[in-house]
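These are the structures in question, set out in turn.
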Structure I
């Protein structure tokens, strides 16, 4: 459906000119004439929750970077361009505009900046910052506190092909326990524990009756021992009794896959929840004889929590907090290891209208159950608790996936657009827990269409 754009009653420059002196707040007389002026429009006809620059060098830019020098008086005018309530907050500077609810409503803030630094400006209406209404005010040439590191995110399309209809085999699986610095969020890094360098670990995919020969090597650079407990194993510790592996060592064991289903695996070395929260979890899929029914697209998504000493949104390297883990108060909730990981162009899920999609959904945890939901879709078929031998459920809106548990959901995409993956405990959305599924194809107005009121 089309979004009705914001249509200004004047040109962008006329909007800027009209907004400048007359709209300045009460502080302008105290601070003198502004050295720099900016105008931001909410939405800007894009249909997205963003700020759009109006006039000057930022004209048309989404969430533009605003610049000033130490000692400057800065004036920012906010214009409501989408009839949704918005405001503008720069928390560190104590700058907060009036909330705007009406189309074309304006609010201006004027303030003085003293130190070289980068500040986030954002909409403080709950959920709007997380949806994209955030930009940067850069004062001078600050030394950034932001940190960067390699991505640990496993692309949700990175999973083995279906097993299909084949006889039982012996399958060799090699896993490497790696401790590494990874990107947790923009400007924020964390020390992850991983299987094979990504979160979740690689999906292991076999069929019932297969014999699995699993080898676990712990990288020489690791600081701790690691192991593996696979919930698909019949035997003590799920394999952990054979795989307590010191740095630089290798252990191996074999097991026969006796029960079809979708199962979690994770590190089982104390402190077990610490290792899990730091990324050491994955899924093993044991297909039934004859395999699973074919679908057009399959995806691999796991949810977890991350417990840091520093507050959510802090830039730089963040440290693990044992106390927050024990109190079950995570700072971040994540899909596939990092905040907003599956909302990026690189890692978003992608399919076509008409495709039947299957998502293997697991929760590493270690503590929180996921109410997994895809906004704008209904699951045509779900496999409760990952069981492939129990009757499937049909026409389901939300599933409940326990820590250390997994389900399968399937649905057909009938309308193009962007669908959002969430845990319907929606406060977690504001701590990094979201993913995007893009469906491309022709509109289907007989199923979903915008109407014009009164026509």
Structure II
């Protein structure tokens, strides 16, 4: 356990609402700093094998998430159960396949991880700590913002449970009950924006030999302009596939309902994937078609009693593969602010929000932009040339030119700072190109 404690007095207790990825990591992080932590989760124990069917989009854990996990000693354990994805494998309608490396260097990769497996790893680490208690089947039904009390409905016996006064951390997802209590405050800013698209989870099982049936170390994309399918590898030889498509209109969830319609649709738009998906119609029929939402809010805290973390503060769509990474980054950021103001949690929470809010907003914009890129542009020759040009510039200029994707996925440069740096780089390149053109014009005129 870390020797750096909150203060010389006994640590105050923290109640964490939401035992998903961010909440579990925050429980471990606080536990290592000597705090008493009670972690409450609405769902049952993930180790029981029960997960929400069709809602487990695989995670792409990158440098940011790995560094946060390394801070609590779990990075190596998580990476043992991950599959490195070193690039995109683009599948055309005609069956042609094009590989696009993610980074300039061969060792640059993002890591495909099962959400359930990662959650289990974090929960087990939290439960192993003597000062962390984990409570499953507890649905938060209210929060007293003035006292830091949380109220729960216990699903196992229907009893009501209320915590002692303390500090509440809301990490209970995009539709947070903790944030809902804060939304009743005067001047609480909140917005939610839904994509016109939802998603359907499907699968590609392992081959007869137990191995992956398509390239293992790649994120596979079937881009089709208004919709797309992706496939992320699992360590058991399977792939978790996700079809992102509109709720209404042509080539949408509303237009494809029966088993025959599903088969005809996939035969037409994903013909090379169909032979790999023997349970296609069953998966399609049994799994839901959830929506995709971006949520922004402010403030992230109420005095020294309540603070938000992860999707409860900043839900993003999954297209940059950074949602979990961003939530993981929240945890050491909040820890550092608590260490900086151990006797005034209101100051600590305000500083945490100041450090993280603009970067979470920048990621929200990046994620929507990357959806359009993956869906509409990855199969384009112009796009491929642009990516090759970015990598060439990086090889020639080194750290003086870093592609935006590399800054987001292969560094810990804060999101908004990465966006601003990319803009500065582009302005310099534009100015340099204009200067070269001007020089050529001058030389041509002089020669004439």
- line: The highest value of relative contact order in percent (Cα under 8 Å, 6 or more apart) among the shown structures I, II is in II
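Which one of I, II has semi-axes √(5λ) of the Cα gyration tensor in Å, for residues 37-244 alone, as calculated from the coordinates, equal to 51, 22, 13? Kindly include the intermediate steps, with their values, before the conclusion.
On the way: I: 51, 22, 13; II: 37, 21, 17.
This figure was derived from I.
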- prompt: One of I, II was used to calculate helix-only ellipticity at 222 nm (-39500 (n - 2.57) for each DSSP H run of 4 or more, over all residues; to 500), giving -1500; which?
  reply: I
message: Tell me which structure, out of I, II, gives 20.1 once mean count of other Cβ atoms within 10 Å over residues 357-364 is calculated.
response: II
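Supply the structure label, taken from I, II, corresponding to semi-axes √(5λ) of the Cα gyration tensor in Å with the calculated value 39, 30, 20.
Numbers: I: 47, 28, 15; II: 39, 30, 20.
Traced to structure II.
Quick check for you: by FRET efficiency 1/(1 + (r/R0)^6) of positions 253 and 389 (r between Cβ atoms, R0 = 35 Å, to 0.05), which of I, II is greatest? Write out the running numbers ahead of the final one.
Details: I: 0.85; II: 0.40.
Checked I, II; max of FRET efficiency 1/(1 + (r/R0)^6) of positions 253 and 389 (r between Cβ atoms, R0 = 35 Å, to 0.05) sits with I.
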message: To test your reading of the models, identify which of I, II gives 13.3 for mean projected area of the Cα convex hull in nm², for residues 165-412 alone when calculated.
response: I
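Here, each number is a calculation from the coordinates, and none is a lab measurement. Every value quoted in this text rests on a predicted model; they were computed, and no experiment measured them. Cβ atoms are built from the backbone, for glycine too; each structure is taken alone.
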